[in-house]
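Next up: the structures, one after another.
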Structure 1
Amino acid sequence: MNLKGKFTHIFFDADDTLWENERYFREAEAKFTGLLADYTSPEGVQQMLWEKQEENIPLFGYGSKTYMIGMTDAALELCGGHMPDHIYYGVKKIITDLAFHKLEIIEGVEETLKALQGQYRLIVATKGDLPEQMGKYRQSGLTGYFHHCEVMENKDETNYLELCTKNDIDPSRLLMIGNSVKSDIAPVVGIGGTAIHIPHEVVWVHEMMDMPESERIIEVQGIRDIVSYLL
């Protein structure tokens, strides 16, 4: 499928599309599992953390702050309602390390953006905590390639329709590039847009779902591959 000339805007997911993200959360989860090793099995810690995360996301959204709340809730319950000081400070350090890790741009991103710059209006479309996501965007060194960054409340069909309205494009003219089938692919094709899926080796369990069938989905192996479809 050749997409050249069909779109004026290209929207890019940020986490695990432009820069590494999920593997840092996995590392934090491993540290948390070790911290609570005296209280239950690794599987028990992971299950409790997953349950607390799912409870908190609808209330507090996405990002490391919500992850901290989920870890604190999980640790408190696993500790029987009283969290020892070393557990509390251990959780705090895990989250601090997570929130302030060095941003690592994914291989091929910058050369791809250079190729597309000037041919399309490039926009970052991410979700999560506004200060956290904007901080990563500014830290990335990629801002010069993009018109602006949109931090969405979520990434469902309603949010994408709002994104189209805000950027004055018809949903059929929406082109989204990302790694998450649930957030970047399915809702976009659900409103009539086109999506390019770039798989990432680590996927958050919250984002897992089967790929929908659609002629408006392109699957590539890496971000460099999108250039052949767009230029």
Structure 2
Amino acid sequence: MSQAPNALQVPRPSLLFDLDGTLVDSVYQHVMAWQEALAGCGIALSVWRVHRRIGMSGGLFLSALQRETGLHLDRATLDELTRRHLEGYMQRAHGVVPLPGARELLGVLSAQRVPYAIATSGTLEVAGPALAMLDVPADVPVVTRDAVARAKPDPDLFLAAAQRLGTEPANAFVVGDSVWDLLAARRAGSLGIGLLSGGYGAEELQAAGAYRVYQDPADLLAHLEEVGVRP
């Protein structure tokens, strides 16, 4: 009698998390820091226009700024804007807190040995305090802007995070709160999961490639089986 074929071995899913607006409530600190930096350099830009660019790298933000305003900013001004944004954000960092369910979500993933990594467009200097408040284990890969050539919407951050986990991007879900996260996920070859906690609407996130949208990390935790994470 012939034996039944072996069951197909399906790789366990991995999760690649954005940080700002996805795990910590920091989007509006970044928005206000950028607006303050712009005002300090004599550039008027509405808050909503700043918010629409949060999630991409600072360099791309400044490139988009010049295109949208018609301004040509010299290197010294661009460097000054970057410096002012960092100072403004760090002054507001005391107000950054984990999003609802973020610690619990990461704790469940660690307990169930689900591989995950964090990939952020921020520098290690900016990301460090947020990672500490989330109690991210030392063995969890963290990829910051300092470690890659290009940030979102390029896929470099998520590709590097998948590589550090030893998994193929196609076997990973990218969890993010902005259209830039989800565009980068598509370019990396990963399925995207959108969270509303960064201020984008569900339709926008779905149009950018999110196959599921949840309110925040707590909502994602309550629906982990929908992304293939089982006890």
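The numbers here are math on the coordinates, done by the rules we state, and not lab data. Because the structure is a prediction, the values reported are computed rather than measured. Cβ atoms are built from the backbone, for glycine too; each structure is taken alone.
Before moving on, here are some points about what is shown:
- Here Rg and Dmax of the Cα atoms in Å, for residues 63-102 alone was derived from just one of the structures 1, 2, and that gives 10.4, 35; the source is 1.
- Read-out percent of Cα pairs over 33 Å apart, computed value 22, structure in 1, 2: 1
- Of the structures 1, 2, the one that 21.9 was derived from, the read-out being mean count of other Cβ atoms within 10 Å over residues 15-22: 1
- Read-out FRET efficiency 1/(1 + (r/R0)^6) of positions 55 and 111 (r between Cβ atoms, R0 = 30 Å, to 0.05), computed value 0.55, structure in 1, 2: 2
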